[in-house]
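There are structures below to look over.
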Structure I
Amino acid sequence: MAPMGPGSPEREPQQAISLPRSADCVIVGGGVIGAATALYARQAGLRPVIVEKRAALGTLTTAASAGGFRAQFEDAEEIALVRESIGVFEHFADHVGLRGWDVSLRRRGYLWVTTRADGAARHRSLVDRQRTLGLDDVERLDGPEARRRFPFLGPDVTSARFRGGDGWLDPVRLTTGFAIASGAEICAETEVTGLAIDGGAIAGVETTRGKISTRVVVIAGGPFAPRLAAMAGLRLPIELMTRHKVFLPSCPEAPPDAPMTIDEDTGAHWRPEATGALALCPHADAPTGPPLDDVPGDSIFAFSLLRPDGARSLARVCPFWREVWGRGPSWFMASGQYALTPDRKPLLGRTPVEGLYVNAGYSGHGIMGSAAGSRIVVDAIVATSAAPNPFALDRPMAPAAQHGPL
């Protein structure tokens with residue numbers, strides 16, 4: 001594909017006028033994971049087709065994302081996964097061959113704070129561990145140093161940990177870039193109704209517009225992945241959790257150069273966004289349930305973050321949020337669903353059905369794991385790597401202690 005020059009008009013993903021009769025690889029799901037899978041499939045010499053039941057790519061869970069990426073994990077496998085993806089984000093236009101394509105990368109860092117003595121002890125232990133795993137740029141700050149570096153923090157903060165190389169980007173721009181660069185035919189408003197299996201192997205996908213013959217199918221349907229896998233008689237260990245993103249389009253109190261700031265005691269976090277801010281929190285007490293095409297918002301959840309006396313109040317560690325509440329802010333909400341695995345790590349690779357692969361279960365880390373995770377799945381398809389896959393579907397999955405934010 002010809003590269004895009006700085007003065008060239010914006011390009012769009014290639015919409016299929018009619019349903020393709022066949023493909024080397026059919027990817028079910030048109031979010032960031034499906035689009036990234038298509039890019040790596042194309043780079044591996046395959047002709048990919050993306051099947052998406054919505055009218056446009058990146059409009060379900062991807063659009064509800066905060067776009068964050070961080071290397072501050074607690075084990076070597078996840079650190080390696082995200083660092084590979086971050087490398088792609090840093091040089092995205094060159095990596096995918098779209099000169100001038102901007103994903104609005106912002107490397108402002110992730111700042112985790114606590115007001116508790118045991119939280120400070122955890123910071124010391126975790127930072128020491130992360131450094132042994134190769135994250136030598138993670139800093140631990142005591143309360144006074146944290147407030148000196150980040151004056152918006154309140155007096156109750158006892159400890160912080162910070163990595164300046166973390167940040168965020170525009171998840172829809174990322175998705176669109178992956179899709180364009182892949183050259184995949186996009187079958188929008190096309191729902192998969194069944195998987196054709198012949199002799200224990202994939203033979204095609206059945207859709208609301210007809211059948212596509214293929215020997216390779218990748219399930220990249222986010223919260224709908226378990227339902228899609230069930231069409232082949234498989235059960236994916238995924239449960240769903242509601243998530244909400246509160247967007248304040250005008251929030252002059254929020255420092256525009258602030259990092260992603262996370263109250264580790266409650267999980268509430270925020271970051272600047274244009275002239276406003278985003279506020280988020282894992283909603284661990286939200287009910288699980290079936291996958292939804294339209295996740296309803298929850299004003300009570302928004303109040304819990306924005307009210308100074310709310311259960312997850314952002315003002316607890318950042319007092320300027322009291323001023324935000326005092327002037328009567330306006331906000332909008334975007335809601336989605338986390339697809340959680342027991343160990344909070346993605347499901348990547350082959351299934352017992354020949355030709356059927358899974359790229360799902362990122363547990364809220366889909367943006368930051370998208371590039372590396374999709375590369376791993378495509379490596380499994382074309383068998384280009386003999387390296388062990390720590391995210392294989394048949395791995396032991398010890399339950400994670402908790403679900404951390406982003």
Structure II
Amino acid sequence: MQLKKSNKSKQKFIKNALSIATSTMLASISHTVMAESDWEVDSAVLFYSETDRVSVIEPVVSVRKEISDDEFLGMRVVVDSLTGSSANGAISTSSAQTFTTPSGSSYTAAANETPLDPSFHDTRVALNGSWEKPLSKTIKGIFSVNASSEYDYDSYGVVANISWDFNNRNTTLLTGLSYNIDSVNPVGGAPTGLNAMSASKTTQGSNLDKTVTDILLGVTQVISRDTLMQFNYSYGMDDGYLTDPYKILSVLDSGGNLRGTDPYLYEKRPTTRARNALYWKVAHQFTDDVLHFSYRYYWDDWGLDSNTLDVRYRYELGGGHYIQPHLRYYQQNKVDFYHYNLTDGSIPTYASADYRLSEMTTTTFGIKYGIEMDNGHEFSTRLETMNQSMGGDNKGPDVDALILQLSYSFDF
């Protein structure tokens with residue numbers, strides 16, 4: 001189930017263009033390009049930096065080995081290192097504000113500036129092991145286990161994906177199931193939601209759990225010799241501790257100023273979240289170039305709806321060189337319990353000022369350059385800019401970021 005014959009790198013691009021992207025917890029399902037050697041190695045380093053906020057360095061190494069005909073074992077290692085400042089949820093005011101971190105230190109936000117916690121830092125190590133095996137001539141299974149750990153969060157999960165080819169291998173049905181158990185252990189304990197932020201805060205204890213379940217159904221169809229199309233539906237359920245223990249909200253008095261006593265409350269979110277997503281993707285190969293287009297619509301019972309458009313065009317320069325412009329547009333509304341701030345005497349059951357749950361539009365634009373070498377190795381670099389523009393009643397500033405990725409792949 002491939003487009004017309006082309007080089008290995010382009011086949012990998014087409015394969016990636018039809019990978020499953022409806023849930024971060026579900027492994028990709030796509031048709032395997034026959035390996036040319038026993039081992040396939042993909043490595044990359046990602047640099048992500050927000051202006052005056054969070055910076056991330058993320059090295060990734062994936063290894064895949066063919067152990068028999070169309071049967072593969074794989075391993076993936078990811079290390080995330082995050083540093084910088086993170087918005088704590090409080091609003092900017094005409095005077096300076098001082099806050100206490102969960103570890104007991106303090107920091108001050110200047111007048112008319114969004115309060116940012118400068119103590120934000122984390123290192124996450126994630127491991128994934130996978131097994132791809134034909135279950136029959138037309139059915140393939142992909143099974144994996146994953147684990148990740150950081151200083152206040154651990155996650156363990158399993159994934160099972162099944163694909164079935166029929167209609168002369170022009171049609172593939174896809175189904176997948178994943179289940180994760182996560183443990184949250186916030187610094188200083190998990191604060192009781194909507195209680196005052198103070199040195200003597202009440203907590204819900206530590207090692208709070210949540211479970212994440214995802215189900216995937218999809219179909220991939222050969223439209224013509226040059227075109228593949230994929231359509232997926234995914235459903236997910238989160239259950240347990242879903243609140244961010246480090247986010248707070250400002251409480252104003254009737255005059256619009258911070259109230260004099262306990263002006264900050266810890267946020268509180270519901271303990272369940274049902275998620276849905278529809279995903280459509282098309283890959284079309286021209287004489288040499290490949291166009292990839294996708295659209296995703298997401299909605300959940302928190303009241304959040306989002307739309308994502310993604311376009312990539314791989315242009316062959318000749319001699320193994322290529323460029324790939326990329327444009328991504330993302331738009332979401334706010335969740336039902338998002339509040340930029342609260343008013344004294346009117347405290348709801350749930351509330352969060354996390355800008356990631358507010359009305360937002362994100363635009364990403366960039367370009368990738370790659371070169372395929374004579375020995376079958378490939379090097380590529382990707383540079384992108386991202387802008388998050390806040391909308392609705394979110395009066396916070398826009399967030400700008402720069403993304404750089406260096407990748408190297410080879411077989412042996």
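Every read-out reported here was derived from the displayed coordinates using simple, explicitly stated rules and does not represent laboratory data. All of these numbers come straight from a predicted model, not from anything done at the bench. Cβ atoms are built from the backbone, for glycine too; each structure is taken alone.
Points worth noting:
- Computing FRET efficiency 1/(1 + (r/R0)^6) of positions 57 and 305 (r between Cβ atoms, R0 = 30 Å, to 0.05) across structures I, II gives 0.55 for structure I.
- Given 22 for relative contact order in percent (Cα under 8 Å, 6 or more apart), calculated: source structure among I, II: I
- Parent structure of the calculated result 69, 29, 23, given that Cα extents along the principal axes in Å, for residues 225-328 alone is the read-out and I, II the choices: II
- Label whose coordinates, when Cα extents along the principal axes in Å is calculated, return 64, 44, 41 (choices I, II): I
- Parent structure of the calculated result -7500, given that helix-only ellipticity at 222 nm (-39500 (n - 2.57) for each DSSP H run of 4 or more, over all residues; to 500) is the read-out and I, II the choices: I
- The maximum of distance in nm of label points 7 Å out along Cα→Cβ at positions 97 and 177 over structures I, II, that is, the highest value, falls on II.
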